[in-house]
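Each structure below is given as structure tokens.
A short reminder: the numbers here are calculations on the coordinates, not readings from a lab. Everything numeric here is computed off the predicted structure, so don't read it as measured data. Cβ atoms are built from the backbone, for glycine too; each structure is taken alone.
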Structure I
Amino acid sequence: MIGQFPLQDLAVGPIWIAVAVFLRIAAACSVLPVFGEQILSVRIKLAIAILLTVALTPAVLPMVEAPVPSLGSFARMLLTETLSGLFLGLMLRMFVFAIQTAGAISAQSTSLSQILGQAGLDPLPAIGHILTMAALALLMATGYHVKAAAFLTLSYEILPMFEFPSPAAIADAGRAQVGRSFALAFTLAAPFIILSVIYNLTLGAINKAMPQLMVAFVGAPVITFGAVATLLVASPFMLTVWITAVEGFLANPFR
């Protein structure tokens, strides 16, 4: 019986750190792209969080030092790791918001914002839904699960365990990421904006030359066909730009 106590002491530290890792990963998985989608059930998200915890804990153990187990330490761990996980997940979620915003801008520019607007759980127009699903599928096809695990492991160097994130640093990083997200959204939607400008200028010129012609009836099929054709041609390039931005962030976060 006496020899059991050193073994218990040795086991408490790794288990304590594993719990802290799980808290951060579970919070991040609730909002991470792919892992945090609404179409996934809570059980699947919990299973993903547990599997990531098992994979990441051995890598995190040499990087952190477990505190003395106590109720106060657990309360602090619950707050710090949950906040850090949510922040990390939201930083990546902003890229999904970017392509959703690009789809909304594209649909609004080409008068397709009301077609199949409820195709998914999120109120997205058809173009936004297609681009978002394609982007998530492309993300998983490029080894996103491995890159996300590496990103969460690297996060312990940026956001140390058992420490509250700096509000100033969080605000600066969040503001930069929001700006990057909107810039990426407008870049992705540029072909549709250009198409909209050309269409409206052409329609205005025709209306000026032939006031008696009902240009709206002539232009509606044209802009619809043009939007679908532009989506067919431009979507591969849009997804390439998007996945490059995501991989660049994962390779060098918070730069």
Structure II
Amino acid sequence: MLTAERHFIILQFLKEQETATVHVLSEVTGASVSTIRRDLLQLEEDSKLKRVHGGASLLHSKWTEPSLGEKSTQNLVQKAKIAAFAAELVKDGDCIFLDAGTTTQKIAEFLHGKEVIVVTNGYQVIESLLSEGITTYIVGGKFKARTGAMTGPKALESIETYRFDKCFIGINGIHDVLGYTTADPDEAIIKRTAIKLSRDPYILADSSKIGEAAFSKVADLHGCTIITDDDPEANYDKVRKHTKVEVVKL
């Protein structure tokens, strides 16, 4: 079987199943395990799939993203652990930025009793901050209902008036070559600006985002610390070459 034909079969199988082990792909194509491993390496370099421990998975759409309602039911344990770890980094007297998102919303819930100032562009984050009695500044702008984020020129103008000790940014993709990415260009600008205005920027992402790339670039990997979970299927080695990764035990 020609290499191109084998690659086509692998990608078609992943479109149907989303994930597959090396041994299953070996059976499907009739090729040896070592050949499949080389195929997966090449296809990952061509940004056609993402290698995971023992196999490969399909890359997610670059421009679509789940709604807030959908996100609120995904990876709940991972998000809670990541948020708790992130909140421990916040010290009394800090001025921080919390990005819109379900993980950053959980950070707000862990800030109870801390003397901090928080700036956010996230609708759901605002509710959690106010319920915890946290001093809160709200970034104005255009409201994006799907993600609960304030975006656009007014939001950018607003956020540029602040300086942060730390920021905590949600992200759709973390790729060793393509950097941090998200689906919406308007949200990417806000995230990028918050990172630039922060002394210590943190990227929050469950391990499924490792190796993914979305439509809009936020920043290169260096300069930020990634906080993620310890999924054995995730491949952290490539991103560790570029930045610090804090892996939270589940």
**Item:** With Kirkwood radius over Cα pairs in Å derived as 18.9, matching label from I, II
**Value:** II
**Complete:** Across I, II, relative contact order in percent (Cα under 8 Å, 6 or more apart) reaches its greatest value in structure I
**Fill in**
Working back from 1.9 (distance in nm of label points 7 Å out along Cα→Cβ at positions 40 and 208, computed), options I, II, answer is structure II
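If you work out FRET efficiency 1/(1 + (r/R0)^6) of positions 192 and 232 (r between Cβ atoms, R0 = 30 Å, to 0.05) for I, II, which one comes out largest?
Comparing I, II, the top value of FRET efficiency 1/(1 + (r/R0)^6) of positions 192 and 232 (r between Cβ atoms, R0 = 30 Å, to 0.05) belongs to I.
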**Request:** Of the structures I, II, report the one carrying the highest value of distance in nm of label points 7 Å out along Cα→Cβ at positions 80 and 152.
**Result:** II
**Complete:** mean count of other Cβ atoms within 10 Å over residues 128-135, calculated, reads 20.8; among I, II the input was structure I
**Asked** Which structure, out of I, II, was semi-axes √(5λ) of the Cα gyration tensor in Å, for residues 96-223 alone derived from, given a value of 42, 17, 11?
**Response** I
**Complete:** helix-only ellipticity at 222 nm (-39500 (n - 2.57) for each DSSP H run of 4 or more, over all residues; to 500) gets -27000 when computed on, of labels I, II, structure I
